[in-house]
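Have a look at these structures, which come just after this line.
Computed from the coordinates by the stated procedures, all read-outs in this text should not be read as laboratory data. A quick note: this is a predicted structure, and the numbers were derived from the prediction, not measured. Cβ atoms are built from the backbone, for glycine too; each structure is taken alone.
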Structure I
Amino acid sequence: MSGDSPRLFLYDARMPTIEQLEKLLKIDPDDPFVHYGLGQERAKLGEHERAIEDFDRVLSLDDCYCYAYYFKAISLSELGRKAEAAEVIRLGIEKATASGEAKARSELESLMLTMQ
């Protein structure tokens, strides 16, 4: 690694591809983290309908996975579904409050403000 710090090397690592994540789902189809990763990757590609499906799957497996609410709301907003996005954010804030996730709650509240 000729002088590169290990930390920089780790941060430069690529995220798993959709294909790699789908292979992981074959091992454990109920892994919310893998579904979350799929949603993230699909949203990056502009595949918001599929990303929403992935985030819905995350929330069906773990309804306290607060950042799934956040990114689902963004995908809904990208599709022009602002009222649905606002409801998802409201639910996310509720879950974040109940589970003591102060950072997630703050970020969801900020997202709500930007969507008004």
Structure II
Amino acid sequence: MNTLLDLLFLVNVGMLGVGHELDAIRQKEWRIFLDWTGLSEEHQYQLFTALHVPLFVWIVWRWQLPNFQLGFDIFLVLHAVAHFVLRNHPWVNFDSVFSRFWIYGGAALGLLHLFGVLL
């Protein structure tokens, strides 16, 4: 870790990758992405969970690239917008302060990191 911006980026990864994604499993978020597959709910859960392994390997592999960090920051913001837009969807259950902390806190820290990099 070279700078405070690097530390902030890693906190952002933790906000999304640990906090929100563990909460997403609890909230059964896989239904939004995988219900169309016709898989059982158990298999949707297993696929959703398993797909996070290559996703996190990719994040760890690329995290030190400045363009990756910028893209991740933008993703955090767009991710929060998507959650806001879908907040009334019957399968979106991220309505607790705890759930919103990971989503919107990650977006806020993503913006902070983005501004820190760009300034």
Structure III
Amino acid sequence: MSPLLDEPAISLLVREHDEPGIEVRINFGVFAGRHATPAEIEELALALRGLVPAFAIVAENRHEFGGVVEASVHQVVVEVPQENAGGEPDVVAQQIVLTANGWALECMASRHGTGEL
């Protein structure tokens, strides 16, 4: 038996996972030119608390590779579990998109002074 098998797993294979009821991706790095700060993520969470009872926010550096194309972008992802998406998930999703857009513009304005795209 390999010594690595006796240690806690660093990498785990996930065969199944629950799909979120709503997933909103915010291309923060493309427009802000930087990563979202932990304080900014907290501000987004405060803004979303009135819309859905439970959600996750993931700030990620996403790297995509294929053929001759490589891309790297900083995204902020809002995931709402299916059981918290409500009876009209499309309406809730649109509210999240509008809230996220406003949040991103405020973040950019606080650092760049304009907030305009």
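Taking 20.2 as the value of mean count of other Cβ atoms within 10 Å over residues 37-44 derived from one of the structures shown (I, II, III), identify that structure. Kindly include the intermediate steps, with their values, before the conclusion.
On the way: I: 20.2; II: 12.1; III: 14.9.
Source structure: I.
Computing relative contact order in percent (Cα under 8 Å, 6 or more apart) for each of I, II, III, which one ends up highest?
Ranking I, II, III on relative contact order in percent (Cα under 8 Å, 6 or more apart), first place is II.
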